[in-house]
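Structures given as structure tokens follow.
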Structure I
Amino acid sequence: MEAGSFVKPLLEETGKVIVGQSYLMERLVISLLANGHVLLEGVPGLAKTLA
């Protein structure tokens, strides 16, 4: 089993709830794995609070 083998299933499952934000979700996972911080900005209604 590879170290990052859980990333693809994680993105697939979150993609079922947060639709159309795959780029955002990839960056969030990268930030979480790197123990970093993320500032989410955008127009209302883009599921920022779900991320």
Structure II
Amino acid sequence: MGLVDRAKNIILTPKTEWPVIETEEPDTGGMITGYALPLMLLPVVGTIIGTWIA
């Protein structure tokens, strides 16, 4: 499941999404590349775009 779908499901249907999350096996490498890295890149990309526009 993608990052956007997961966030959407947690916000819109938390009662059904949290049991799904509870049954998943944690994968540290997958969490870093699938969640943490994209979230860390957002400010960097925003700064680069903001620098080009300004």
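The numbers here are math on the coordinates, done by the rules we state, and not lab data. Please read all numbers here as calculations on a predicted model, not as lab measurements. Cβ atoms are built from the backbone, for glycine too; each structure is taken alone.
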Tell me which structure, out of I, II, gives 15.1 once mean count of other Cβ atoms within 10 Å over residues 24-31 is calculated.
I
helix-only ellipticity at 222 nm (-39500 (n - 2.57) for each DSSP H run of 4 or more, over all residues; to 500) computed as -22500: which structure among I, II?
II
Kirkwood radius over Cα pairs in Å was computed and gave 11.8; which structure, I, II, did it come from?
I
